[in-house]
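Novice: Below you'll find a set of structures to go through.
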Structure 1
Amino acid sequence: MIEQERMAIIDVGSNSIRLVIYGIDAKRRYRSLYNLKIAARLSEYLNEEDALKREGFIVLTQVFTQFKAVLDAQNVDHVEAVATAAIRRATNQQEILNHIEQSMGITIRVLSGEEEAYYGYLATINSTNIKDGLMFDMGGSSTEVVYFKNREIVESYSFPIGALTLAKMWNEDQASMKRIRHVAHEHFRQLSWLKKLGVPLIGVGGSVRQLAAVHRKRQQYPVSGYTNMK
């Protein structure tokens, strides 16, 4: 594969921030060249007013400084940076975006919950042959669900709860587990279309991969990788 250009994608999540660099040839075929993930846990730096605290700015700046060095060393032609729930929720969102653009020269686009759900759906139909299903993607501060039929979206929604927000309720006792289940149930019951779908449930994202890793170790699963794992 002879590269014509290099493109980078930066995903600023609530739990981790990831940089992926792709080489693209003349036929617009993509090859992954570099993949770096840093557990920044930005959602933990939101204060009671949901503003990103000074410590969060420091962490974000450190991550982007490291990413910028990699981008320059790899001679990347184009950078597409997106942010999800933590930045979407931040009351000082514009200040965050301005800071990164002015200090690093990188423009971050904040995805809506609907856009985030759509990209999870795209990943699902392009990595499986499932015709009808329910996709879910649990991030640090949000969970997206998409019901698709004949590989087309029928319904989608983004819930404002995720692995980190639920983990804050956990006190290693049954009472906190009941509270977590109650909160999740109250959110899910809002959507009548989630009931009795009778279709496969497909999980994507880091939280699901962690669960798959635990399951694979316990069951001594014979195949490496997590794509299409049951």
Structure 2
Amino acid sequence: MAEDKYLTKLFCQGLSVPVPLGRVYRPADALSAPLFAGPYFVKDRSGAGSEGIFVDNLQSDWAGARRIVERFTNAGKDALVEAYCPGIDVTVPVIGHAPYSVLGYVTPRSDKLGSIVTEDLKLTDHLGYEMVDVDGMTEAIREDIDKIWTTAGPMDYFRVDYRIDFVTGQRRLLELNLCCYIGESGAITLAGEQHGFSKNDILAHVVEYSLKRQVGSRKHCQWVL
């Protein structure tokens, strides 16, 4: 699930966590239209860091979406087509801690059509991140995270990425990032600062938690820890 967005979708559907409708297209597949209506958002099934995401990945109809699908499949990649979700991206950093702690709710700033976070925004990070109030969705999001943790945990740290429409109150989980960036300008560091944690504090906690978690897992390798 660290890289496979479609596997994440199936996993979350099984937990009754809301996700966008989606369909995978492999390089050898016939490019028939999905069974759900547009607008469509097309992305790499296994991409990270918004790689391959441009403004034209958002298409109003299947004819346009098909061209973007072919961009991926012609490069030998699986394409994931999803029903476009209005709203903004909201990422929720979580760290393992008795059993886990939600650090907060962060949105990456975007000046693109549909508030899309494109490859260039991720690479340069020139617009940065900001904390966001998720209004009355806090309890529902925490229930989602509890389901994920109970089923797939424990995890040293991870990030849950949503698309949230604050007009309708709808949330859709887009992906789980199990090995996400911890840096000076990242979402995890910004969220941690709200609790008085520095980047180094978070890194130290993640390493310490991970080592303690693994002590009993491989008794013949305890000397490593």
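Novice: Work out the source of 2.3 here, i.e. which of 1, 2 gives that when distance in nm of label points 7 Å out along Cα→Cβ at positions 122 and 154 is computed. Working shown, then result.
Specialist: On the way: 1: 2.3; 2: 3.0.
Source structure for this number: 1.
Novice: Here helix-only ellipticity at 222 nm (-39500 (n - 2.57) for each DSSP H run of 4 or more, over all residues; to 500) has been calculated and equals -9000, so which of 1, 2 was it run on? Intermediate results must be reported in sequence, preceding the final value.
Specialist: Values: 1: -11500; 2: -9000.
This figure was derived from 2.
Novice: Computing distance in nm of label points 7 Å out along Cα→Cβ at positions 66 and 178 gives 4.2 for which of 1, 2?
Specialist: The read-out comes from structure 1.
Novice: Using the calculated result 15 for relative contact order in percent (Cα under 8 Å, 6 or more apart), pick out the matching structure from 1, 2.
Specialist: Computing relative contact order in percent (Cα under 8 Å, 6 or more apart) on every structure in 1, 2 gives 15 only for 1.
Novice: Assign the value 1, 6, 12, 15, 17, 18, 14, 10, 5, 2, 0, 0, calculated as P(r) over Cα pairs in 5 Å bins from 0, in percent, to the correct structure from 1, 2. Don't skip to the end; give the middle numbers.
Specialist: Details: 1: 1, 6, 12, 15, 17, 18, 14, 10, 5, 2, 0, 0; 2: 1, 6, 13, 18, 19, 17, 11, 8, 4, 2, 1, 0.
Value 1, 6, 12, 15, 17, 18, 14, 10, 5, 2, 0, 0 for P(r) over Cα pairs in 5 Å bins from 0, in percent corresponds to 1 out of 1, 2.
Rule-based calculations on the coordinates, nothing more; no lab input. Note that the coordinates shown come from a computational prediction; the quantities given were computed from them, not determined experimentally. Cβ atoms are built from the backbone, for glycine too; each structure is taken alone.
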